[in-house]
Structure 1
Amino acid sequence: MFVKLLKWLAGLLVLAVIGLIGWLVVSPPALIRVATGYTAKTVCSNVFIAGRDPDEVLRVDVQAPGHWLLKYISLDVDRNAKTVGASLLGQFGESLTQARGGLGCTKLTGDERYRLAAVSLPAMTPPPSDAMWPDGGRVQPSQDPAIAKILDDPAMTGPGMRAVVVVHNGRILAERYGEGFSAETPLLGWSMTKTVNAAIVGTLVKAGSMSLDQSELRPEWKADGRAKITLADLLAMSSGLEFNEDYGDVTDVTRMLFLTPDMAAFTAAKPLTGEIGKVWNYSSGTATLISRLWQDALGGGAEALAWPSRKLFQPLGMSSAVLETDETGTFVGSSFMYATARDWARFGQFLLQVGVWNGNELLPSGFVDMMREAAPASNGAYTKGQAWIAGPGDEASPGAGAADGAPADTWWLEGHDGQTVAIAPSRRLVVVRLGLTPSRLGYRPQKLLGALANTLP
């Protein structure tokens, strides 16, 4: 009898294991699919845009700082097809991403509805190597030992630093790079992409193709209160739309970035949960929806895909910049732009020069002033143009960075895991700091900025 019971229990166990495996194969949980989607996307972009080793990216960028589940993800890299597959234990929840020329990497679902036609983006010409930065690639570093001391201090540049570029009076004064990275390495800006996306909107406003007060932005919104949302509301993160921006689990932002082929439609389907213009809610969905709106304003085709290169990156000499799309061809204006640290510095300098480059007004007069003006609903932390007044960690107390010596008029581009561009107009100073530095480490780039500002003439 006991032997029969053991056999019966063993049989149940086998059936349970078979059932579990079948469930994981046929319908893997969203957490597994987010994990494999995040892994495949991160590795693909770093391999085919930044030229890094896939195993190193998996180990250092994905597994070391991430969720425990990521340690069990395996890769399948096909350099000929320019694809990266990722799956749990090599079997479950597979995600496939592919590099698509100048559009970077995107997750593929295999659904023909989302197949993007072949697009030939305009080739960007690198700035001449013999001209001084920012017009070219030549840099004359400062010989000031005080500057060197600041940038050689790991406490100032922070754990996981990959690049620091200091621009003063329009010239690169100093730069530092982490091991394995250089001035030629494109690096992910994460949410600093939002500010670039806002500047792209500015190029359309200048062209007369958009206006900040336009409403009825989506056809499906015309029948309800969402029709009153304006482009300015979206830029100020004050649309009232529901969106959960929490990371580390399956939420709106992780579903959008790593599971959803049409990110703009995902966000546009969200209901109103707050009063328009009165409630601030940080939302990557909002930024990607903005991308779709300006692309649609240009007809949504090849012209829209080429617009950032033609109207912003090439004029600024940002030849390394790659703004990635979702599967439908919508730019992921919330999160997915790669550029070298020097090109991120070019963009910061462009904002410091209030949208003027080499005497050419690329953005409308006053647009950058609007971009750095506080969004009324944000309690002084965020701007009307997808940027920050509060430095990293100071969101609840804007202005706290002054205690670290940061100039009072500093405004920030900020991205996940320690990406920042600080712009201090009163000191004619731009400081780029990029790396792999989770917020739990408590690093404050305000101290780096303050030390530099207090040292420079």
Structure 2
Amino acid sequence: MQPVQKPVEGVVRVPGSKSITNRALALAALAEGTTTLQNALFADDTLRMTDCLRALGFAVQADPTTERMLVRGANGTIPATSAELFVGNSGTTARFVTPLAALGHGEYTLDGVARMRERPIGDLLTALHGLGVTAESIWGNGCPPVRILATGLHGGTTTVRADKSSQFLSGLLLAAPCADGAETIIHIEGPILSAPYIEMTVALLRDFGAVVEISDNKRTYRIPGRQVYSAKTDYTIEPDASSASYFWAVPALTGGRVRIDGVGAQALQGDVAFVDILEAMGCQVIRTADSIEVCGTSELNGVTWDMNAISDTVMTLAALAPFANTPTRIENVAHIRHKETDRLQAVATELERLGVSIEEREDGITIYPAKEIHPTVVQTYDDHRMAMAFSLVGLRVPGIEIADPLCVNKTFPDYFARLATLVAGEMPSLAEAGK
């Protein structure tokens, strides 16, 4: 990385949302008719999803040059009666495909890379058991590989925990409308993690024509069975708000101005709330219906923030925190220890190697302002968000290198190229782009 010499300004185009792309792919596969997804994300996580859908017998055409995916729906059925489902290290794929496979009739095995075999899925399997589904962790440790012996999803009542991942509930919600029983009732037990992602799932279900009833306290979901999802001839995916966070952070570090179009104040993705943190740190944030612009400040303020709902942006804030004038305290994110790596430990380790004082807790971290940051090679732990977030440090500090930059292929293959183009002043300026 090379430090910038002047404030960075421009309009950045960010790839489509991983979270929306993978949900839309699942819904399109279960719909009646053919769905066209525009601005779909082409990255490892979404390609794992398309691979699994193809293995389940769905017809999926994907064109990375136009960022378009065509999915021929199977009207709530699973065409294949057996499949080997390899999810790599894509948690969304694992947790969405497992309930989808339960709609089928046959035997399906789901597996992934070594780290995926350490990531929990037991709470989802328990919830499926409550609906009469035979699904087991083959090694008995609550993690993949998973075997599903499916005889269709028949509805009923079950309970799911959502304190390790909201994706367990989201996966159940994606499949439940296609159950052949009268209804599925899902109760949530314990704390609710990353609630905006559950709201996103419900919004997409309704976009595709499903009926979902939610209790006032948002702890019980009633989904009538035998529903038919409606295909979408032209469904445009929002730009990825988690990926956008790195570019919104650039003006916070450099005093510039960066705008991202296509994701506005009413976005489906909860991670747009990251700009609220930047605002609290002293930046100016301009929100419209279809864009968010961040204007930098001469001095960043430290903040204390519960980031449970927007935990994918924890590392972005961690990269900014050493440049603030007071400590930054990140709270209520114990669950990120079960992501691509133990993210709290990884952040703490790399900040300390940079010479930054920190206090690591089970559910968070406090980061102190740094008078000096040491040149170093930042280790990324095969975690795309470590690479993207810590690259920001190199915009201010010389001698920062990022190990294994290709790990960004998981969600943002050309991240470094887009960042370099922005820093070089080759993105459209705000004046050129209008508004």
Structure 3
Amino acid sequence: MSASAADKVVTYPGPKGEPASEACTVSAGGKDVFVYRARVRETIEKIPKKLWTHKLGGRTQWASMAYFDFDGAVAVTVRPKRAFKTARVVPASAGVKATVRDGAIRFTLDRPRQVTVLLDGRFAHPLHLFANALEADAPRAGDKNVVYFGPGVHKIKPLSLKSGQTLYVAGGAVVRGIIDPAEGGRLSKRTGLRSYGPLIAVHGARGVRIRGRGIIDGGLMPHPARTTIHVADSSDVSIDGIIIRDSAAWAICLSGSEKISVTNVKQVSGRLNSDGINPVNCRRVRIADCFIRNRDDSIAVKATVPKKPCRDIRAERCVIWNDWGYALGITYETRAPIGDVTFRDCDVIHSEHWALGVHVVDSATVGPVRFENIRVEHAAGQLIRLNIGKDMWATDKAAGHIKGVTIKDVSYVGPARPGSSITGLDGGHRVEDVTIENLRVAGQPVADAKQGRFTVNAHTKNIRFKGN
């Protein structure tokens, strides 16, 4: 650590053996900040292409990421190593104004934020910058019931946490998951790929804490080897402050659990199926102040187990960069009722397919669901998709229902005008009781489906648009 506890800016040197990004340098409060490389797109050649409607392939792409802690306000300087003319800090709602002079980008952060620096209005090679609050009450190595990873690179096999334990990943630590050949794994008939148990498991436990400032990395494991963190049949679990990089499969899966908190978690993953945070058949889940960049659903509520409802889920103040799938929503696996779900005060800074959605492919009824005070800055696909249908992820033969969706104070500020859709399956499986209130696209209020470029089929009921 390059600062004492009394200092207002704390930085963490990069560990030995961890390559620094070649794209830029960063300083905060006059102190150098180590800049990591992060893979944001990986070619996947072993999955049969007939299973996917989107073309796979392409070269691996990279982003940069850096983190530090501070209190008060901090001046940040970013020096890209390539020529550029303009720079923008997103999300726009943060109100961070950058100046460009002599090849440097300068701006001030007035409080902890997760921001991204874009050059010349392009999404290629961004810098994801995670400015945390000062860490309080960090455990020490040797503390009772603490699994401690200090600064440096660590390679670990699967780790199971028991009730009352804390997993701590210190700033400057990189914890790399590996595959033990003796494990064998499970071969999927669908994809022909082999998967294994989770890297970090919290199963049947209470009072577990996963925290720190360091990185848990899946780069040594093939796709889709492991879920990075799997919380199952547990309660009173918190995950706070860590970074997950290059997750081999789902980054955080919360399954059949309750009273779960995920806060200030940052994820940058380029693998297909690297879902961000998925509450599955859970209750009382709170997700807040997270940054998620991944290549599948970012925050998606699901139900894989029949007759085990998923309820009371909140996601707030998160920043999403979604390279595949849904940025925010209830999606795909929907085998039990899902309701009382709210996405509030979030920013979607990049979305390739669907920014906001409810996509039901199994037999459950979904609703009520609220999308409220959401700001979308880029949507290459659809802005909103509410759909009942069938696809390769469906398990139940029977179809489901969507009843009660509120979309309030959602705005799209990107340069294009993306379309949206509300589509039921048939007369017995409708999308019902949808209220769209104060939806604004490019600064203009949307008064009806036509103005909002919504496709609405005949299998819907009570679709209402309201103004300010």
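Given structures 1, 2, 3, which gives the highest value for mean projected area of the Cα convex hull in nm², for residues 141-372 alone?
Working: 1: 14.0; 2: 14.8; 3: 11.7.
When mean projected area of the Cα convex hull in nm², for residues 141-372 alone is computed for each of 1, 2, 3, structure 2 gives the biggest number.
Can you tell which of 1, 2, 3 yields 18.6 when mean count of other Cβ atoms within 10 Å over residues 157-164 is derived from it?
Numbers: 1: 21.4; 2: 18.6; 3: 15.2.
The correct label is 2.
A value of 22.4 for mean count of other Cβ atoms within 10 Å over residues 269-276, calculated from one of 1, 2, 3, originates in structure 2. Here the criterion is FRET efficiency 1/(1 + (r/R0)^6) of positions 61 and 357 (r between Cβ atoms, R0 = 30 Å, to 0.05), and among 1, 2, 3 the highest value is seen for 3.
A short reminder: the numbers here are calculations on the coordinates, not readings from a lab. Since we're looking at a predicted model, the values are computed, not measured. Cβ atoms are built from the backbone, for glycine too; each structure is taken alone.
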